[in-house]
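Chemist: Listed after this line are the structures, all set down as structure tokens.
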Structure I
Amino acid sequence: MIQLGEPYSSDEIIAALSAETDAVHSFFADIDPDLFFTAPAGIWSPADNLVHLIKSSAPVVMALKLPKLALRLRFGKAKAASRTLAEVRAEYTDVALAGGAVATGGYVPEVDDFSAENRTNILAKWHAKSSELVAVIPKWSEKHLDQYVLPHPLLGDMTVREILFFTLYHNMHHVNDVQRLLVLPESEWFAQ
């Protein structure tokens with residue numbers, strides 16, 4: 001897989017998301033088709049994990065395409081400086097997940113078509129949605145990444161930069177979940 005390092009600037013985030021888009025797509029595409037939709041009861045399959053990532057990225061893409069004034073009127077402006085990727089990751093893993101947080105509502109995958117065609121469609125949707133996110137980021141200045149906030153269902157209000165950090169880590173988190181499911185070594189997500 002890839003190491004995300006410590007991206008912070010818009011260009012570094014774009015580069016990390018671009019590399020991750022291709023790496024995640026390749027990882028899921030290389031999963032044996034017989035295993036793509038398979039998991040023990042109560043565990044998400046590789047397909048479920050990828051659909052969850054698509055569902056998680058979609059509102060971020062939609063929000064970043066909205067006029068900034070609409071976001072400011074709806075969610076306000078940041079009250080604190082943006083945290084780093086490592087800090088966002090720590091809040092997600094050490095606070096939210098450790099506290100029992102799980103995906104709910106529209107973020108829960110519902111995969112009920114186990115056909116080869118649906119596998120192809122899921123992979124294509126992932127690549128398209130992730131690429132769409134990468135394409136919209138250049139419309140945001142460094143200043144605006146830190147000024148505007150978006151609500152996160154588990155972590156509360158986050159700056160746009162923090163939401164992008166979350167997306168970077170969240171993608172790798174689910175790759176690691178699938179790697180554990182398939183008894184594969186986990187990927188490095190962050191250069192130590």
Structure II
Amino acid sequence: MPTKESFVHATTVLGIIHNGEVVLGADGQATMGNTVIKSNVKKVRIIGNGKILAGFAGATADAFTLIERFEDKLNQFQNNLKRAAVELAKDWRTDRFLRRLEAMLVVASSNEILIVSGTGDVLEPDNQIAAVGSGAMYALSAAIAMKKFAPHLSAYQIVKESLSIAADICIFTNHNFEFVSLDKK
């Protein structure tokens with residue numbers, strides 16, 4: 001059985017709702033222990049018939065499973081982000097198979113952003129900024145400061161610069177970024 005350190009993990013995912021935009025970005029690095037395995041993993045995507053953004057941090061296969069389950073919940077609840085997230089979190093916490101999955105999700109619609117975890121948490125963060133992964137606190141801190149002190153910046157600019165700061169600090173985060181976005185309605 002592989003040790004916890006051998007699972008592919010670590011990353012930085014950051015999402016923000018700002019000035020009429022919703023942007024989610026992530027770096028592309030996947031590591032196993034202290035080795036970079038892949039530098040361009042796609043960790044953010046548009047789902048829910050183009051109305052929902054989702055990003056993941058954690059074990060890649062686990063995260064893909066959770067994204068698929070989340071999409072099923074979105075379909076079941078007509079793209080109601082919060083309801084789908086709560087139902088996924090309930091399943092994730094109680095299902096024997098799902099509760100072993102090691103990942104976290106950031107999901108966003110045009111007017112709300114959430115963090116979903118396997119401990120049953122569905123968090124709606126302050127400032128409409130959400131971050132998960134090993135570089136999350138670096139990116140989150142930078143995004144909060146930029147949103148507060150440079151409100152003229154676009155959501156994309158804030159996410160890009162914040163991820164760049166995280167990548168400069170966190171060894172599990174690289175500069176191969178990918179972004180997805182929605183227009184706020």
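Chemist: Who wins on relative contact order in percent (Cα under 8 Å, 6 or more apart) among I, II, i.e. which is largest?
Modeler: Numbers: I: 39; II: 32.
Comparing I, II by relative contact order in percent (Cα under 8 Å, 6 or more apart), the maximum is at I.
Chemist: When distance in nm of label points 7 Å out along Cα→Cβ at positions 86 and 118 is compared over structures I, II, which one is greatest?
Modeler: On the way: I: 4.2; II: 2.4.
Checked I, II; max of distance in nm of label points 7 Å out along Cα→Cβ at positions 86 and 118 sits with I.
Chemist: For the read-out P(r) over Cα pairs in 10 Å bins from 0, in percent, a value of 11, 41, 36, 12, 1, 0 was computed from one structure; give its label from I, II. Don't skip to the answer; put the middle values down first.
Modeler: On the way: I: 9, 37, 37, 15, 2; II: 11, 41, 36, 12, 1, 0.
Working through the options, I get structure II.
Chemist: When helix-only ellipticity at 222 nm (-39500 (n - 2.57) for each DSSP H run of 4 or more, over all residues; to 500) is calculated, the result is -10500; to which of the structures I, II does this value belong? Each step should come with its number before you reach the end.
Modeler: Details: I: -18000; II: -10500.
The structure behind it is II.
Chemist: Looking just at mean count of other Cβ atoms within 10 Å over residues 78-85, which of the labels I, II belongs to the structure with the highest value? List each step's numbers first, then the result.
Modeler: Values: I: 15.2; II: 18.4.
Comparing I, II by mean count of other Cβ atoms within 10 Å over residues 78-85, the maximum is at II.
Chemist: Can you rank I, II by FRET efficiency 1/(1 + (r/R0)^6) of positions 30 and 142 (r between Cβ atoms, R0 = 35 Å, to 0.05) and just name the one with the largest value? Kindly include the intermediate steps, with their values, before the conclusion.
Modeler: Values: I: 0.45; II: 0.95.
Sorting by FRET efficiency 1/(1 + (r/R0)^6) of positions 30 and 142 (r between Cβ atoms, R0 = 35 Å, to 0.05) in descending order puts II first.
We did not get these values from a lab; they are worked out from the coordinates using the rules stated. On a predicted model such as this, the values are computed, not experimentally measured, just so you know. Cβ atoms are built from the backbone, for glycine too; each structure is taken alone.
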